[in-house]
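Multiple structures follow.
The numbers here are math on the coordinates, done by the rules we state, and not lab data. No experiment lies behind these values; they were computed from the predicted model shown. Cβ atoms are built from the backbone, for glycine too; each structure is taken alone.
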Structure I
Amino acid sequence: MSYGYTYTFPALRGIQAGREYFVAMCPLKLLPKIFLFDEAPIPPELRAQRTLNRARVPEIAHYILKNRDDYAFSAITASVDGEVRFEPANTSEEDADVGWLTVPMSARFVINDGQHRRAAIEAALEEDTGLGDETIAVVLFLDAGLHRSQQLFADLNKHAIRPTKSLGILYDCRDPLATLSRDLAGKAKLFKGLTELEKATISNRAIKLFTLSAIYQATGALLNKRKNDSIDDKDKKLALRFWNELAKVVPEWQLVIKREVSSADLRNNYVHSHSVALHALGLAGHTLLLQRPDDWPAHLKRLRDVDWSRSNVAVWEGRAMSGGRMSKSRQNVRAIAIFLKKALGLTLTSAEIEFDDQFNSLRLKSALTQE
């Protein structure tokens, strides 16, 4: 029983599809109290959200705490079942939709969009109570009995399109690896003018050779860096030098840099012009830098002897291709990287030797079966 107790929020009133809705400013410290998860008295058949993925919560909470003076969240969308009351702040007609929204504490709330933000805010509050008086916008739809909640969730997510990895990297100014990847896309001879900055894939006739996300992944492997790891000037210079030296080693890359051959031709005919190979080159390059820190450019020249053509099925089928089509699973990346390390004369780890033996054994069995 609420004994008539209420929540009161500064709010704006609007109309959609002939129905009133409100945009309220909610203190962060109230979110965990108002919007409950399984504890809420809502029957399972009225659940209006996907199951909470708790693995996402620490990352979002860390984002808030790490960027305490510079974080930003979009509004949470929720449905409310209760007798809400809106009071305009002024009696004038032009200000009639600006005022105070009063919601009884007995009302039931369901988050239609933003449950992970809500959970992350709760986790962040446990470490920094000073966040409590800051606010987040909450879009509230009136939903007697919460019967429209499931449809509202479906409608909100029906047209949502997650940005591509490349686009996320392009606009991410916090992640040092993203910043380095953008710099490489503009400076490295292999990537300058040949990088797809927005899309996740490259069309058959596109003039681009690699996506920004492929450069990000390969450079992360090269430097053994992950998202948000620190990157110093030495790392930046090393990455730029490595990709420039590698570009000299692959003849076909020199041709595309000089625009003497199209990127489409390279993708159609060579393994080295696909993201799976670039990632593997980053992994092999990391080992090369560790084992040959002083003369790695000279050893890199050994890759000139590699036949990268997709017609070289003896090497690439099963390793980079499946039935003649490029494949980019983790197993493919690892198999290519090990092959390149052997070509570079590098020492393999015991785990890599075991993987390579198993890989070759499976390929042999497959070949015998086909015969």
Structure II
Amino acid sequence: MIIKKIVIFVSLLLFSSLSFSQQRMTATGERWSEEKANDWYKHQPWLVGSNYIPADAINQLEMWQAATFDAQRIDNELGWAEGLGMNTMRVFLHDLLWQQDADGFKKRLNQFLDIAASHHIRPLLVLFDSCWDAQPKLGPQHPPIPGVHNSGWVQSPGAAVLQDPAQYPRLKNYVTGIIGAFANDSRILGWDVWNEPDNTNRSSPNEPTNKREIVADLLPQVFQWARSATPSQPLTSGIWAGSPEQWSTPEKWNPVQRTQLEQSDVISFHNYSWPEDFAAHVAALQRLHRPIMCTEYMARSAGSTFDTVLPLAKKYHVGAINWGLVVGKTQTNIPWDSWQRPYVGEPPQIWFHDVFHSDGRPYREREAQLIRELTGKN
């Protein structure tokens, strides 16, 4: 009898220890297991959408600041997306918005999520971004540079902050604050913690010469900050450069890629190339046995089109989020080479990105019809 009581006591002790360990893991945040990630993905529709910014905003700051936040415009444009059967949008936030007015920013984000939900759209929210202008500034934003692709887009954090570790506690407060506020919000699909972290922007001045090294050290911390807020939604950061062979060989991953692929709950990637290249990169990532989302694609003159890539994404059950919904102040219907040769004399013969004119007319009706067919909207 005594031995039986001892066994029961030890069993309870072990169970209590295990329960405490599980609670601690949940509280501190751990990367999702393959099983949890794939189970989450099974409960999602086939994810189709666009990288979204309203036509009347040149960048993330102009989209979200109180003076220029345009709820009516957002409602109209997301209605057009809903009409195509799109069910997600990838939307960029910014650390300076939190620094400027955290409560106001949360209020506007909540309003945006209500609008998106009314159109059956659950966004993937991007926290940081290493692309384009390295010197973001709050307040009124400059007008678009004529004939230039994405001429006002800004990085988050900017170069000065990125190079100053004394600023990192502020960045941590932004990450934990914004995720913590919406950690259990079913209107949000997930969190993309950093867009193209090690992109050095050859067309952008004022980039730190050691940017890749800085980001390689900071990115794991950002994942840790994000997990400490215990979000119910998955985390990701999209791998964007390299061949399929390099992606499928862990020994060839650079430090940033290693963090992205080993810390993301669901795998995301970018591909603006031909459909054969898209399929090869998908095959490389399938070896990781996790859900896959392509969070940037569709550059018509570069070979990436709805006609060829979107059917492949559906075939492989890969989420597909193209760049650009509505042509506007970002001017992303103009190709990347406009940074060297602005299209000021005449517009490009073929739109590079974007789906709709600013009045809601599709750029190509056949594209719109194809998207509706593939999403089942027809």
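Of the structures labelled I, II, one was used to calculate distance in nm of label points 7 Å out along Cα→Cβ at positions 125 and 173, giving 3.0. Name it.
Values: I: 3.0; II: 1.8.
Matching structure: I.
For the read-out distance in nm of label points 7 Å out along Cα→Cβ at positions 237 and 341, a value of 2.8 was computed from one structure; give its label from I, II. Intermediate values should be presented prior to the final figure.
Working: I: 2.8; II: 3.6.
Computing distance in nm of label points 7 Å out along Cα→Cβ at positions 237 and 341 on every structure in I, II gives 2.8 only for I.
Could you tell me which structure in I, II was used to calculate mean count of other Cβ atoms within 10 Å over residues 53-60 as 13.0?
On the way: I: 13.0; II: 22.9.
Comparing all candidates, it corresponds to I.
Compare relative contact order in percent (Cα under 8 Å, 6 or more apart) across structures I, II and report the one with the greatest value.
Working: I: 13; II: 21.
Structure II comes out on top.
For the read-out distance in nm of label points 7 Å out along Cα→Cβ at positions 29 and 165, a value of 2.1 was computed from one structure; give its label from I, II. Provide the component values of the computation, followed by the final result.
Numbers: I: 4.2; II: 2.1.
Working through the options, I get structure II.
Starting from the value 1.12: which structure in I, II was Rg/Rh (Cα atoms, Kirkwood Rh) calculated from? If you can, show how the numbers build up before the last one.
Working: I: 1.12; II: 1.00.
Working through the options, I get structure I.
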